[in-house]
Structure P
Amino acid sequence: MRLLLGLVLGAAFGATLQLSGASSYTKIIGTLRLKDFTIMKLIMTAIGIGMIGVHTLDAVGAAHMKVKDLYVPGILIAGVIFGVGFAVTGYCPGTALAAAAEGKPDALMTIVGGLFGALTFAFLWPDLESSLASLGGFGPVTIHGSFGINGLLIALPLGVLCLWGAAKLPRPGGT
């Protein structure tokens, strides 16, 4: 049942990316140039709904969030790798998969590059773990945990802010 749910949710996610134009290199570049806000609206809506939904499920006991350790060097290195890959190819992992499903060869090369990078990391990590993991590791840190409050008290206003911001961004054509 869980596999079927994953398949249905994955198909819905891919369809949403494709129908919104997020698999279009032109639309992605338009977003990065702040000329087309369609993808930005999609991302902000997903963040807002996801933030509120996950914290609500956690608050009522229907889900349990496991927070990974905050590891600053890893975040910085991964951010640079992701940013360079995104700048060079014009795709992030989700949009690359959607574009590859449409038959776009540049997206397929992005996926191959991403898999090669992940494989390289998997082979290098055992040798790097002891030296890198000791730098800048802070354990599982959350904003709400730092303040000692329920996560929903932060997620709800931030989620609503994301949804409001998405609604306020101009539509294609400037309306």
Structure Q
Amino acid sequence: MEKRPERIGRKLIHNGAIVDIYQDRMQLPDGSEENFDFIKHKGAAAVVPVLSDGRIVMVRQYRNAIDSYTLEIPAGGLNGADEPTKTAANRELEEETGYHADMADMDFLLSLYTTVAFCNEKIDIYVARNLTKTEQHLDDDEFIDVSVHTPEELRDMVLSGKIVDAKTIAAIMSYYVKFLL
């Protein structure tokens, strides 16, 4: 049987509001040792909000990490490790877009890990239907524009590279394949 790398130490480098950054000391299968970076994330949830006419509600916001605006599905971090992801997705839907869905109108679509090389962030993604318009409840540091697009427009934006966010790409393409093909 193949020998796996083994963590022999972990040092907290930074304790942040969203992530904790660690340096792991790893013993490799050949016996050598190396330092690996590890980012611990509390988890997140996202939602593909589908209007009654089939169009999808999207959010546009500035992302500091890439110094650019992105078009994304609504998403956000869990308020704690025990918060159900469906609850978080529903909360983010209303906070970011000003639309509400009953929990019964939200169906699981997929789970994904965003960057498996160095981060454990897992996002559960749902599809929400039968939306009702309410109002946005943005955090103080959020400046989000809401727009509506057909699934075909979004698919084309993914394929042309206009949508670059990994969770959004996975969600839009999964939704398109599962429900529209």
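For this structure, a couple of remarks:
- Entry that produces -6500 once helix-only ellipticity at 222 nm (-39500 (n - 2.57) for each DSSP H run of 4 or more, over all residues; to 500) is calculated, selected from P, Q: Q
- Parent structure of the calculated result 36, given that relative contact order in percent (Cα under 8 Å, 6 or more apart) is the read-out and P, Q the choices: P
- Which of P, Q yields 0.00 [FRET efficiency 1/(1 + (r/R0)^6) of positions 32 and 136 (r between Cβ atoms, R0 = 25 Å, to 0.05), calculated]: Q
- Test item: P(r) over Cα pairs in 10 Å bins from 0, in percent, for residues 56-103 alone calculated as 21, 26, 29, 23, 1, pick one of P, Q: P
- Entry that produces 17.2 once mean count of other Cβ atoms within 10 Å over residues 24-31 is calculated, selected from P, Q: P
- For mean count of other Cβ atoms within 10 Å over residues 40-47 computed as 17.4, the structure of P, Q it came from: P
- Per distance in nm of label points 7 Å out along Cα→Cβ at positions 80 and 120, the highest-valued of structures P, Q: Q
Values quoted throughout were computed directly from the atomic coordinates according to the rules given, and no laboratory measurement underlies them. Since this is a predicted model, take the numbers as computed values, not measurements. Cβ atoms are built from the backbone, for glycine too; each structure is taken alone.
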